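*Asks:* Pasting the structures here.
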Structure P
């Protein structure tokens with residue numbers, strides 16, 4: 001008996017999906033879920049969120065005419081099933097790999113990705129922009145934002161909804177509630193109510209009633225409209241969204257295609273106004289290891305699809321984030337004023353360890369970085385010692401709060417910044433490239449960068465002891481370099497670096513964890529007869545003027561290196577040297593090494609740093625070139 005071709009093999013693009021019978025969609029969803037699991041087992045990535053929206057993804061592409069209809073996925077963690085259905089199945093096992101598919105939606109990758117993502121709560125604002133562009137251009141397509149309940153903790157989501165309600169634009173928001181944090185119970189009755197209140201009959205009666213009510217006195221109009229709104233709210237929930245100007249539909253079971261399809265058809269055919277469809281899903285749905293995991297399989301490395309067991313490489317060095325958390329716990333044991341704050345990243349920052357020890361002194365404020373920073377400011381203003389731990393890339397979202405609420409008022413908020421530098425598979429959206437430049441320009445700010453995990457312990461102690469204003473320190477993703485760890489942190493002198501290796505001809509001044517590469521480069525240069533000093537700056541602000549002056553006066557070449565963008569540490573050094581007249585006459589040759597002035601796509605961190613030309617062979621090349629010597633680059637790896 002011939003084996004029937006899987007439905008997924010027949011669906012190359014959503015137009016193929018729309019040729020299927022509704023009765024076939026359940027089978028397609030099952031095949032799509034299996035394909036997603038198998039692909040992520042090869043590449044690693046965000047598994048649970050994608051599994052939770054398989055049926056929703058199928059339903060959206062079945063009901064809406066993509067790519068003309070614009071679907072904007074919030075964050076993009078959940079976009080893998082979408083990528084499989086939109087012409088990228090043949091490359092899905094290149095997810096998050098060098099030269100492969102991005103782990104998020106990306107405009108340059110596909111016409112089915114109308115807006116790039118990776119940071120939360122942008123979908124509503126972007127989709128509203130698409131809706132208004134459609135109206136201005138006289139088009140008839142739909143704009144749909146798909147946003148998770150976690151992203152709804154971010155203020156930007158409500159800013160977008162408030163504006164949409166004010167404009168009254170035809171526009172659809174799908175609230176994917178996968179944590180049961182918002183939804184009332186779902187089932188047959190709620191599905192019936194959702195279908196009924198979004199259906200043409202109800203909408204027609206509602207429209208006729210509204211036209212009749214308009215003939216009544218204004219005060220009576222308002223009362224009747226409120227009664228209709230609150231009556232529907234009592235049956236279905238959603239009063240908050242109604243107050244923001246949205247017509248609320250739901251909640252409905254996001255895994256039941258018989259419920260999803262008719263509701264989405266009704267919403268598609270509504271004539272005007274913004275609509276919110278409340279869909280309840282289960283993160284990790286259909287894959288037991290993900291459903292049973294504490295984080296529902298949010299972020300995984302390569303794994304065995306049969307068992308779910310992840311293939312985590314062994315390492316003798318501790319992860320930087322855990323070193324930070326353990327160091328902070330030791331400081332908090334000594335000082336009851338120390339509190340910790342994170343923005344929906346308790347495990348990512350390892351502050352879950354701090355919360356276990358000090359549950360009343362650890363705050364997870366949700367995806368609300370701006371609030372986290374100003375909240376920390378309030379704590380600091382009344383004598384507490386807040387450590388506001390936010391990834392470098394996410395702290396960008398709170399920049400106004402850092403400038404006006406913290407730095408301007410000189411409040412002693414501590415900013416541990418994880419994921420500094422290049423982060424590998426998450427790519428450009430998550431790289432911590434800019435914090436040296438965007439914080440270094442602020443008065444009152446102290447900036448540190450650790451060169452290894454032991455230095456991170458000392459910098460945590462230094463931040464705890466510093467009460468004169470804001471202080472920020474950066475450290476990378478991943479494991480340390482394997483140095484001996486101090487039992488307790490030592491408070492560093494503010495604005496003072498250190499000489500790690502003495503030489504006479506070339507000086508390498510490192511800010512951050514490129515120090516290990518600088519030391520490798522010094523070994524090569526020394527072997528070629530070029531005496532080399534290596535210094536660890538520790539501080540970008542205040543800069544160690546005595547150290548920089550000493551290196552400039554006693555060496556022919558000064559090379560600065562950092563894991564940050566143009567305009568950062570190297571620029572600070574050049575600014576000082578120029579102001580002191582140490583560049584006059586051209587005796588000193590200064591070379592700065594920074595991340596390139598581009599957004600680097602995902603790859604392994606080692607390959608990304610090679611592409612950025614920030615590894616030991618590149619330091620050797622840079623120093624020898626400054627001396628007028630041929631590089632003879634040696635591969636040290």
Structure Q
């Protein structure tokens with residue numbers, strides 16, 4: 001039966017929500033651009049076609065109030081606070097302790113790692129937790145001969161489950177709790193749903209610990225063979241060789257433009273010449289070049305030169321050597337200066353003094369040495385870059401914490417401000433949990449203290465903020481408000497109640513949670529949560545049941561981002577680092593989602609007496 005309050009505006013809002021979900025599910029479209037498009041469309045539509053409901057006119061500017069919403073302020077402040085922990089290395093000791101004891105009792109420490117990741121994620125956004133643990137787990141897998149694919153996904157999922165347990169665990173929780181309180185639902189305190197979340201997560205962790213390692217396929221190590229390694233060598237021009245008397249441009253042309261010249265040395269003193277295109281190449285000139293061994297030997301024959309490395313002729317008995325060089329995998333993490341930029345725009349080679357060998361995306365490596373097209377590819381969170389350079393250059397990059405190096409063999413010195421950052425984070429948690437301060441106030445105060453004490457710089461603070469996260473939160477709040485004010489939420493609730501007529505309250509609530517769980521694996525969990533919250537409150541009101549239970553059904557369902565790699569940003573980090581396939585997430589994540597759904601279905605009615 002159609003709700004009479006669902007007029008043109010309600011149908012328009014529902015159509016915009018469907019369009020938004022389609023856009024958010026499209027990986028090719030930037031989520032920030034899709035969010036802004038929906039937000040602008042809503043404001044323009046209600047500006048040109050005014051709407052007046054039970055609470056008076058719905059002005060277009062009301063859709064923009066999300067930029068000042070307390071939930072968004074809290075989310076942004078907590079993202080910055082989490083960056084403070086990362087920058088000071090405050091969480092590093094946890095990883096070191098786990099790595100130290102792994103060899104003594106791997107099964108027990110694996111369980112401890114899952115529990116630790118879940119507990120930390122209850123209070124800190126799980127992204128820095130995953131960034132902390134991934135390199136450690138990969139190093140452990142190499143040292144013990146265990147496939148990294150057996151470790152990475154379970155730990156990533158454990159952090160997602162831990163985030164369900166407190167109001168500050170995820171941005172989704174903050175949004176649902178804040179939005180529900182505006183709809184008249186009693187505001188949840190920090191630990192109000194800790195018990196059901198921990199009970200369900202305990203079951204989930206047992207599944208990740210005991211079952212997943214037995215069903216997860218073993219994936220090969222991500223890094224390709226070292227045959228693509230780049231070496232710096234010297235081409236010494238022979239008398240009568242093709243290059244003698246030719247210009248440098250002509251010599252490069254002999255190699256089809258593949259020769260990368262660093263410098264030219266002339267005479268016994270080795271005078272350095274600028275490698276200009278029109279410079280004439282003479283006998284005994286030394287052209288310093290950089291490429292793979294196969295290409296260097298090919299260039300040797302093409303230009304009529306002899307290949308030397310460290311003053312030794314390169315042959316079968318004396319291969320190319322460069323003892324100071326290392327190959328490493330680095331991951332683009334959320335908040336990195338590379339996220340959303342190209343290597344060329346970020347001046348990666350000049351900044352880090354590292355060569356890019358390949359780019360890993362969508363389970364395959366792109367680029368071959370000598371080709372530069374990866375410089376123009378826009379990088380995304382989760383992309384893996386294979387680099388080569390001096391050990392000191394890789395150490396400096398690791399110390400910058402701008403990128404995640406998938407190698408934990410060398411410990412970094414902790415900042416002397418790490419304990420201060422931990423203390424400030426504890427202040428945020430205690431003041432918010434005790435009710436001394438609202439979470440948005442305590443988190444903002446914490447950010448101020450991090451800046452005041454030098455734990456963070458303003459550059460670090462702004463880098464922690466994510467435009468896609470901010471815009472999707474604002475747009476989701478706008479859609480949720482529009483759905484509520486136009487009667488769309490009541491209409492959808494009526495349809496759902498009619499569809500589930502004759503079902504028990506438990507089944508109705510469980511069905512809503514399952515819909516949210518499915519939706520969150522296809523589109524943004526924040527969008528799913530905010531859209532689902534007013535519908536949940538309307539359903540509970542029509543049934544005369546506790547709205548809190550239905551709001552929690554939405555909250556828990558929207559956090560079950562297990563079944564697809566694009567469901568949450570840490571899933572993408574784990575996918576690329578562990579060389580997983582899409583089907584691996586389905587194989588492991590769908591049973592986990594169903595398991596959590598069943599446990600919550602049993603717990604929520606028991607806790608709320610229906």
Structure R
């Protein structure tokens with residue numbers, strides 16, 4: 001038994017030595033450690049102690065509702081075409097049927113939640129009475145009478161509220177997943193009001209800040225759309241283009257209408273100009289609802305292969321995207337034979353079937369692979385493509401490291417899904433410590449004073465046994481700090497309070513054990529019997545108090561964020577470490593002292 005306890009002491013010593021080595025960078029700083037030192041991880045600090053990045057995003061839930069209204073417009077057109085042609089739901093709607101309806105009906109989205117249908121054909125409008133809209137078209141919309149020969153289909157308030165809540169909740173979940181995937185320290189992501197989301201990232205570097213800003217703000221909706229290369233759309237919107245270019249002043253100098261592949265296209269040095277132009281087309285009602293605009297990033301190379309100029313070019317596309325990131329099951333980074341990385345995509349069974357159908361129906365057409373409004377590539381469909389696989393290539397004259405970083409970040413956002421609605425940055429602040437240096441210094445000082453006071457009290461009141469408790473307390477603190485560093489936790493001011501509290505609770509466990517042992521001493525029992533009784537009979541008393549506190553810590557972890565979450569982390573870790581050191585270290589030391597005859601007739605307690 002003595003040999004077994006000796007090995008346990010050696011094991012405890014090795015664990016403590018490892019923990020001390022592990023937390024050394026946190027105590028002296030990584031920059032002061034030698035280059036060969038195996039551990040580089042430091043204890044992180046929360047936004048209240050160290051500062052960091054604070055972001056707020058607004059969720060454009062109206063855009064999600066608008067997409068539902070656009071879908072309703074397409075289905076309404078098909079519904080009216082069936083009614084005009086006297087066809088049932090099972091009958092296919094032909095292009096001739098749609099053309100017949102378009103000759104008699106004009107549809108326009110007059111608000112993000114309202115579709116206006118104009119027609120002089122009263123029989124067609126009669127198909128949109130309230131009961132038929134509810135039963136045959138979409139029960140989420142009410143039919144209202146518009147001005148003149150028009151009908152309004154307006155989304156019900158409760159349905160719009162439900163979409164808003166779902167969209168904001170989904171966006172919150174996706175932002176959390178993206179931030180967690182970046183490996184940042186205890187990010188605080190929470191909902192603010194009806195449609196805003198706050199993100200607080202403590203102690204992040206400038207490079208991490210730029211990465212977070214870029215990827216959180218990216219909608220990352222992957223779509224596959226067919227290019228409408230039979231339409232010279234931009235030639236018909238020259239007036240809108242001229243007016244928009246004039247409104248941009250000097251910023252619009254790079255805007256140009258050029259001939260490309262027999263059609264007019266728009267180019268600009270900045271993507272923001274392209275986005276603004278597209279919004280102007282929508283505002284002027286020049287962009288058909290069944291089409292959209294995508295943007296290529298083009299590189300012009302000069303002598304020696306160097307990039308001479310980068311600019312963006314438009315492409316006119318069909319809006320319908322039967323295959324999208326919603327059908328994605330896996331996104332991975334692979335390498336071509338040349339060593340260039342690319343992103344491999346795998347679709348689920350429905351996505352594979354739809355991809356095969358789309359490619360079969362559009363042989364010799366161009367298919368644009370899009371991430372949000374950016375066109376990654378637009379290859380020609382040469383034949384039906386089965387198997388449910390596709391790939392995204394990463395062009396540009398960048399280094400292999402930059403291409404790999406982009407591929408990995410793209411996989412991150414694709415894996416965790418796209419936002420169901422656009423997010424817009426409301427504010428972006430790089431903040432300093434919120435508590436101030438004096439408050440932080442006072443908190444650290446209180447921890448040091450409290451720790452030293454406990455050590456002196458135990459040594460004076462419980463003599464040699466108190467020194468054993470002090471040693472266990474030191475081991476408890478070292479292990480707890482090592483666990484916090486290993487968990488990538490951020491230490492906050494409430495977290496420091498949690499450490500101080502758990503130090504007191506760890507000493508309290510020893511006090512209960514020692515007082516119980518004193519009772520056995522008064523009964524005249526041997527030192528070994530006193531120690532055994534003290535530990536055995538105090539066990540459940542200690543466990544009861546620690547379990548109830550641990551339950552409170554678990555509740556904090558589940559229902560709080562930020563600094564209070566940090567308090568819950570340190571409290572729970574401290575409880576586990578204090579119980580472990582009380583019964584795994586203190587008890588082991590006493591038994592070792594008994595086996596070595598350091599404790600003979602009496603216990604210094």
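*Asks:* Suppose Cα Rg over 2.2 N^0.38 Å, for residues 264-591 alone works out to 1.42; of P, Q, R, which structure was it derived from?
*Replies:* Q
*Asks:* While we're looking at this one, here's another question. Quick check on the output: 21 is relative contact order in percent (Cα under 8 Å, 6 or more apart), derived from one of P, Q, R. Which one produced it?
*Replies:* Q
*Asks:* Which structure, out of P, Q, R, was Cα extents along the principal axes in Å calculated from, if the result is 108, 68, 50?
*Replies:* Computed on structure R.
*Asks:* Continuing with this model, one more query. With distance in nm of label points 7 Å out along Cα→Cβ at positions 112 and 584 as the yardstick, tell me which of P, Q, R scores highest.
*Replies:* Largest calculated value belongs to P.
Laboratory data are not the source of any read-out in this text; all were calculated from the coordinates shown. In this text the structure is predicted, and so the values were computed from the model without any measurement. Cβ atoms are built from the backbone, for glycine too; each structure is taken alone.
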